[in-house]
Structure 1
Amino acid sequence: MNQTAGRRDFLKYAATVTVGTGLLATSTRVQGQGQEAKLLKACQYNMLPKDLKDAEKFALAKKCGFEGVELNGPIADLAAAKEMGALARQAGVPIHGVVNGWGGPLSDPKPENVAKGMASMETSLRCAKAVGADAVLLVPAVVNEEVGYGEAWERSQKNIRKLLPLAKELQVTIAVENVWNKFLLSPLEFAKYVDQFDDPWLKAYVDVGNMIQFGFAQDWVRTVGKRIVKIHLKDFKRKDNRFTANLLEGDVNWPQVRKALEEISYKGYMTTELDPGDEAYLTDLSRRIDKIIAMKTT
């Protein structure tokens, strides 16, 4: 590709994206498993005490103020997954999403590694359907010494497109997330990556702590806009170059993030991705999210 022409096209695309975030051909479905359209608090399953049975874990999540739970990995036994989903709903904290396990990067040059990744995603999508979740988080690609940026882009999109018919069949969204994998390093690239699929079953999962080392969460939220189907919550301290132990303890500009979420009319789950803890810790965490939600947006 002519580099000058490519840069021109990208800048033109960037201008289109930043004019407004409501330009997608398909609108984001309201998340929340039928609940009231609002910002919903969720925690990850692995954050709940390991010594409790599933029914007790979900009851505790509800008691601490959460409104949903996200599975940290798929359950291959679909009967067990269905049972777990029922327990979560009975407790009032439906399982809203599944994090796909690292079966193998979909950008890998080795077919056997890609096959593992594809199988993992298929399992995750079927698990999500069984538990009643509406999305599966996918880390789309990894850039490294063996895989260039363009290769990661092309290979991952090619393989994700093979998964979209199953996602449509199961009515489960594939939500690609921004992580520390040297890929999708700007919100403009993230938006373009999602748009090129032009498919309602491929959306964005934004983690508001993952870009603080090199960017600003509110910018990502505003730019990726209505492509966002899920939000991860954690905080990051630039000076120490580390994620903080809790929310509101780092350099995420929470008032601006809250304002950005309001601007794009995001309604759905915001899931904490932090260390596990007891009832006191989880209750405090839930209240910290309440503070974020209550922040003024004007």
Structure 2
Amino acid sequence: MCMAIAGRIGLSPFCMTLLVVGAANGAAFSPFSPTGIISNGLIAGWAPQVGIPQEALSGLGWKVHWNSEIAQSIVNFGGFFLTGGLAWMAKAKGGADFDIDSIAPKPEPFNWKQKYTLLTMVVLVVGVIFFKLDVGMMAFVIGTTYILFNIADDGEAVKKMPWGVIVMVCGMSVLINVMDKAGGLNALIDMIAVVSNGITITGVVGFIAGLLSAYSSSSGVIMPMFLSMVPGLLEAVGTFDAEHAIRLASSINIGSHLVDTSPLSTLGALCIANAAVDDKAKGILFRNLLLWGLSMSIVGGVVCYVAFGLLGR
């Protein structure tokens, strides 16, 4: 939808891609988002080791989310303004007003099923935030009411679930545990610790996670592997405590997701596929997004080093 709108309003598809990917990845670490659930589940696995009590996990989940939201906003809005967004805004401001009805026609009024769906989404958010209810259990309960009230075709919904991603995440968890038992994680920890200390570790890990994530799955591969290494990395550089653990976890999450504008990542590829331009322009967009995505591994490392290493946020 956003890429189609970019074509109608004369905005560069590259600039729109930065906004789409930044917004999606910034919000991805919400405690009721799949990526956020994966991150918080992995953190909960080693939280007792670093002195994080069970009752503090909910608040830490939101801290990790907002760390990602802020970093993604700064980098992607900055990129948007620097790569043509500011010039487009000035041009649009001086031209004729856009006709919003032609760009995005007014939708039909919601029916009762759509209203019920929106209501249950509000119930889910309120239950998780204010009543500390388990997001998985609430999702099952709400999903059951969808089936009872025939909100949608549940058979088709199950078929459209991303089973490949689900199986990949589960499989990666198994492989990470096997590698851990075989000593592979300790070997990686030792190699990273050689070039890091208590301050630079966030930047180094953010850079490595980003570089690997540019051509692999951020939440399915990079997060399970690197988040599992957090206690070992903290011990290796002598900063074994809860505060540094969350900074390092945030560095991994941010570093691995800032590069997702790369066309080799799912979000970047989706934006290219839906760009309202011809094949030649898509080829140029592919090249530009690839260069931008790879450069984000360096930018991500710098951002993580400054925010979590130097400033200690």
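What follows is calculated from the coordinates using simple rules that are stated; it is not laboratory data. Fair warning: this is a prediction, and the values are worked out from it, not measured in the lab. Cβ atoms are built from the backbone, for glycine too; each structure is taken alone.
If distance in nm of label points 7 Å out along Cα→Cβ at positions 57 and 113 comes out at 3.6 when worked out from the coordinates, which of 1, 2 was used? Source structure for this number: 2.
Suppose percent of Cα pairs over 30 Å apart works out to 41; of 1, 2, which structure was it derived from? Going label by label, the one that fits is 2. A value of 2.2 was derived for distance in nm of label points 7 Å out along Cα→Cβ at positions 105 and 121; which structure in 1, 2 was it taken from? The structure behind it is 2.
On FRET efficiency 1/(1 + (r/R0)^6) of positions 177 and 265 (r between Cβ atoms, R0 = 25 Å, to 0.05), which of the structures labelled 1, 2 is highest?
Max of FRET efficiency 1/(1 + (r/R0)^6) of positions 177 and 265 (r between Cβ atoms, R0 = 25 Å, to 0.05): 1.
Name the one structure among 1, 2 that relative contact order in percent (Cα under 8 Å, 6 or more apart) of 24 was derived from.
2
Where does the value -14000 come from, among 1, 2, when helix-only ellipticity at 222 nm (-39500 (n - 2.57) for each DSSP H run of 4 or more, over all residues; to 500) is the thing being computed? Derived from 1, not from the others.
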